[in-house]
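Next up: some structures, all given as structure tokens.
Bear in mind that the values in this text are calculations on the coordinates, not laboratory data. On a predicted model such as this, the values are computed, not experimentally measured, just so you know. Cβ atoms are built from the backbone, for glycine too; each structure is taken alone.
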Structure P
């Protein structure tokens, strides 16, 4: 494989572990070589609770992916998310002392370091520092202050905090799997990398990933993230509700949810019936579809309501012209967009990852946004890839912007 760099995106989920291998060619373009998935063990609510079981699952999917791609991967980019993630708005202010009061890249780095300087809880660390904009002598909304003149530079950033324990356990699994060169990336950023276009980020968009046991959310305004967070609820909670209330095995409940589930009661006709398979060779039975929806809707409504409540607590308001975009396996439950529309009071749609070169069309599916986004985020960090729906202009105008991008997306 003739390429400058081979890398792997690794999505360690509660139900599935997914690995995508890609390569950056000498001209800087990203090529997806393979994507594999295996059932996950040792992970609960996005957190590793059994290192040995998780290590076995990770090693299995990595070996399969390397075998299919015919390469040995050296760099792994793993995602982190869930309720342990916190985004904190911060500002960094410095005075300009250079000759002619001209702002340099060094001044920007200093202002961002000031923004990152605050007291952290014992188990917290800075995962990313995401620049929103700058102000020069009180004039706000500046995206690139380099070479401008001024006395005072102020940077606004969203500092993303993660759990030291959770991330250390993830790193430990990767090291024991033979990968000392690994990075951790916020799963929400990975989702946005392959789902949202520049215009959607600029207009304002709420991106929600409904996974098996966690639901992640990231909100963009003015082209930059203004909120990240999540709840420890997901599609498996819906499955568990069905299994309990219908007294069925979880595998049967999952089948019922995927084949007949609907989480928006008004869209279900009263006369619609569904088939409920029985265990032990007993004949299947019929039940009104609306009764199943009465089981599913409350849990999905709880997920959306908790996310909306958190936005209100954090004071995230404004116009969201891009609406709500749903990804992840839970987004495929019928009625999810209608329910999100009703709760968030804005237009909602299902998001699909962009068709990256080499990617089999089978994987252009909301379930694979995170693993593909992890791959693309590393490719763009390395100088490859491009913005979704870009206008063809070079997004790295100078060496400074490449350095700045590496700095503001700080990871352990």
Structure Q
């Protein structure tokens, strides 16, 4: 059975929402990949009695606890005091720790403030973990069956301490069997649609299914036991992918990363040495901004007003916007010389785009060496939502064509 681990974040700024707890999210990913079962995330402010109570609770119910924050030199950094009180382990001064902290300041031509001396105290029987990236040493502490690890809350420091020093220790202390996580990346289907789509698949009891929603992709996650049969795993993943259909733009496992929708497009275009030109309207430059830095984007422009856009390109507006778009995409391809030309049109005025109760009909037209393809989609919600949705729909339209062609 995988050992259980909890993640405990300390800080008033975390509890009040002033700072997003990205540490907990990052640590969860690392710990799951190592083979831990993450059972809880908890955040507590800078109140000593709350910290003491939570530490005692955690010690009674889990195998390991990774804590971040509260190791600084100021009066609101109370982790050491909380551990000392909770587990009757008086604070003891560590001369080597003070030397390391002092050297940190010396290397930066600064005198160590006296308040930093506080960081050289640790609960009795704690194991010091030197921080080579900041002033706050980490430490571990074992109470009954639970191993606690306390690290600085600064993400840069925390990540380096964990990767370089904590992770190797955890691998020595626990018998870990890393589970196999497969992430199926999709665009165009919501969480509820994905759930309904997969309801007909009978998942084995030892395979965990979960979802993650994001404005630019929705993920379906399958977590397999370490000893799960590889052939059975591949077959199940293929079954899920087949059920979802062309909304799937990538499958990640282990070191095989897919990246974003743009990364997938870039991979195909670079492999085939192909290029793209685009004109956008509703996305107002956001589509092109997602492609900044890629050599395959030869030309891009946007215009929020249909009449102005057509005057610029000397194209007559037809009663059927699809006909207008075909003329425009052909001119764009001829002028740019790109292999692919993508044009995005709609007939709404800016006030209508800003009206969250108004639905905008978006025309995406893609000119390829094989011909012209068109797609119509509705944009709803606030302007920002419509803008991002328009950009992502354009990219996904191109992605689906490219991936179908490469199969």
Structure from which 4.0 was derived, distance in nm of label points 7 Å out along Cα→Cβ at positions 18 and 186, options P, Q = Q
task = Assuming 5.0 is distance in nm of label points 7 Å out along Cα→Cβ at positions 178 and 282 as calculated from a single structure, say which of P, Q it is.
result = P
Source structure (of P, Q) for relative contact order in percent (Cα under 8 Å, 6 or more apart), computed value 10 = Q
message = Among P, Q, considering only volume of the Cα convex hull per residue in Å³, for residues 34-241 alone, which has the greatest calculated value?
response = Q
inquiry  = For Cα Rg over 2.2 N^0.38 Å, for residues 210-353 alone, which structure out of P, Q has the highest calculated value?
reply    = Q
ask   = From P, Q, which structure was Kirkwood radius over Cα pairs in Å = 22.5 calculated on?
value = P
